[in-house]
1. Of the structures I, II, report the one carrying the highest value of relative contact order in percent (Cα under 8 Å, 6 or more apart).
2. Here distance in nm of label points 7 Å out along Cα→Cβ at positions 53 and 157 has been calculated and equals 3.2, so which of I, II was it run on?
3. Taking FRET efficiency 1/(1 + (r/R0)^6) of positions 141 and 317 (r between Cβ atoms, R0 = 35 Å, to 0.05) as the quantity of interest, name the structure among I, II where it is greatest.
4. Can you spot which of I, II the value 21.4 was calculated from, given it is mean count of other Cβ atoms within 10 Å over residues 101-108?
5. Please state which of the structures I, II yields 3.7 when distance in nm of label points 7 Å out along Cα→Cβ at positions 301 and 357 is computed from it.
6. Of the structures I, II, report the one carrying the highest value of distance in nm of label points 7 Å out along Cα→Cβ at positions 29 and 173.
7. One of I, II was used to calculate distance in nm of label points 7 Å out along Cα→Cβ at positions 229 and 253, giving 1.5; which?
8. Can you tell which of I, II yields 0.55 when FRET efficiency 1/(1 + (r/R0)^6) of positions 13 and 341 (r between Cβ atoms, R0 = 41 Å, to 0.05) is derived from it?
Structure I
Amino acid sequence: MDRKKPRVLFLVNIPSPYRVNFFKELGKSCELTVLFERETSQERDMSWYDNDFNNFKAIFLNGVKFKKNMAICFNVASYLKKELFDIIIVGGYSTPTGMLAIKILKQRKIPFILNTDGGLIKDDTKIKYAIKKYFISSATYWLCTGEETKKYLLYYGAHEKNIFTYPFTSILEKDVLKNITKKNMKNELKQQLNISEDKCILSVGRFIHQKGFDVLLESCRAFPKNIGVYIIGGEPTEEYIRLKKEMDLTNVHFINFKSKDELIKYYKASDLFVLPTRGDVWGLVINEAMAHGLPVITTDQCVAGIELINNDENGFIIPANDSGILKRRIVEILENEINAEKMSIENLKKIKGYTIEKMAVKHINIFKSIVNKG
């Protein structure tokens, strides 16, 4: 092992594909050990996971599993030792194991970094605020994804001089299209995917209330039949099946889980991406849509949207739960192809700064800065 490389420990929940890709890239420049709290989550299809652990050491902790994606892993304590690692990162404070790790590190007086993918300040109860503040303020340093998340961390007790921002993403450099997909290619892909409508609105996410797909359905009521809406997110709930039937939305299509390669075809075939979320601490599908040159509409409750989308430049930010404004913005983009193309080009330019390779470089520079301070 090259002792010039920092020894880094990263605690995370599950081996999600974007995390694993990031760890493979990060591990090229440091001695990286990753502790996973669980092997899987009941909320995810097994084909979603990536267990190709190159360039880093992966350890699955032993723990008591509960709920759909949580575990309490007491053996995490054996890895939280100052002499073993130069940098220790807790990848979140909201899991029981993450909370336990923070408590142990604090008791042992070991400096650590708290990673935060995103965050929006909410009207917490006094107890909830106190709990969040305790765990967030216990860190020595903080990793955050932009100005909105920085406000969130400061609100819960982080110190501004020790907050480091990085470009959060799920895409590799090779995933970003070099040019926007031309109309003839989109039409070919539409035929391959059995998309019969002239225009295609795409949304990706699980069929849960938080994603706001009911708002999207409501906005579609008066759309002409040549505009299709394709929501990819597994099996739709009875609620969404009922809403589609009641509103007679024959141009709305619920699509089951798709592999990455299949999903890429839908991105390329589509004309607009919409995420009508009621709350996403980030929303990596925004990055993915931008990487495929799609104009994006999302809400003021999506941190990725707040950080990456500027109104009338590369998409629109709208209020959550407002189907009327959503409808107007959809029509505005789909009816103005020249402006939509400008938005597409702008998104391809902007998202080049948000790749896993750039995210890894930024992390290494942050780690070196911290080690040199210490």
Structure II
Amino acid sequence: MKNFRELGISSSFVKGLTELNIIEPTYIQAEVIPVLLDGATDVVAQAQTGTGKTAAFGLPLLEQIDHTMGAVQGLILCPTRELAQQVAKQLFKFTKYSDKIFTESVYGGEHIERQMIALRRTTHIVVATPGRLIDLVQRKAVDLSAVKTVVLDEADEMLSMGFKKELDEILSFLPAVENKWLFSATIPHGIQEIISEHLAEDALRIEVKHGDIVNNKISHQYVICEDSDKLYALQQFLKSEQENRGVIFCKTKAAAKRLSLQLIAKNIATDAIHGDLLQKERDKVMRAFKNESLRVLVATDVAARGIDISDLSFVAHYQLPESDEYYTHRSGRTARAGKEGVSMCFVNSYEYRTLHTYEQSLGIKFTQVKEVR
């Protein structure tokens, strides 16, 4: 495996990566970075969350930016506010030792006037949710006429959230664009339409193999228990993890709310994020979790999009997700930056069968924990 310098990344960016303990490129980074650095190109990369795709597109994009120009040269579209913030934050960290490249994230749920003022400063890269970007363009608050590269991050999520019309509109009003880089966990019909309509016919396709998807520093474990015993089994697991911090996933908003209240009643510092929260309530919960006044976060899959918190020791699946992709997304919250982590499933005898399908489709191995002490 080549290192980042050998892939073509400048030493100033490599220094920033080293400080973040990002030393060895992941599969998607090793495949994508040389292609994106090679010149104007359209690329379709199929890669799940947790495979290192932000660096895969972010580093080549940063390499392209002319920091002496005041214009917006790069545009990254994301499905959620959290992911937009996370991507912008990562780019900022990568540039710690390089020439100043300014990134601004814009998204719904925040006062648009503040974002308009922020965009008056020198901005080289805009990270945006589609709806808010269109609002800003209509108000003439952002000039995209010099954008050479557009990145669609988690394109299938943007589609499932109903952004197809906005994506079509944005992709049609970028006059100077030379590169269109689309990253998506899956390629459903709607994404195929976007590829056909907006990307070059010879767009390169890169797919992360299943064996390369899931971080091999994650220990995948399970406990078999009836639904009525799940809460007790979860408590025993949390006890075994002592002061370690993590995220517990539920399938529904109602289940997430109920479980967080049950854990609070057991004196476990917990809160929940789900679709019923207002943005300011969600931000408050996330702040409390990041500053470690909460030990455990209970979350639904959609609400957890874009969560990026370092040093999480475990992920617990109180209810299994709808698909193996969501399992990958969930388990990828732990074992970041070269650390190890546990992905623990609480399953009844019926759900146990699903673990076999995960093993086959994701190329992972589950270990049964007989009794969590």
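1. Values: I: 15; II: 19.
Comparing I, II, the top value of relative contact order in percent (Cα under 8 Å, 6 or more apart) belongs to II.
2. The read-out comes from structure I.
3. Sorting by FRET efficiency 1/(1 + (r/R0)^6) of positions 141 and 317 (r between Cβ atoms, R0 = 35 Å, to 0.05) in descending order puts I first.
4. Details: I: 17.4; II: 21.4.
Of the options listed, only II reproduces it.
5. The structure behind it is I.
6. Checked I, II; max of distance in nm of label points 7 Å out along Cα→Cβ at positions 29 and 173 sits with II.
7. Answer for the origin of the read-out: I.
8. Source structure: I.
Readers should treat all values here as calculations from the given coordinates under stated rules, not as data from a laboratory. This one's a predicted model, so the numbers in the text were calculated from it and none came from an experiment. Cβ atoms are built from the backbone, for glycine too; each structure is taken alone.
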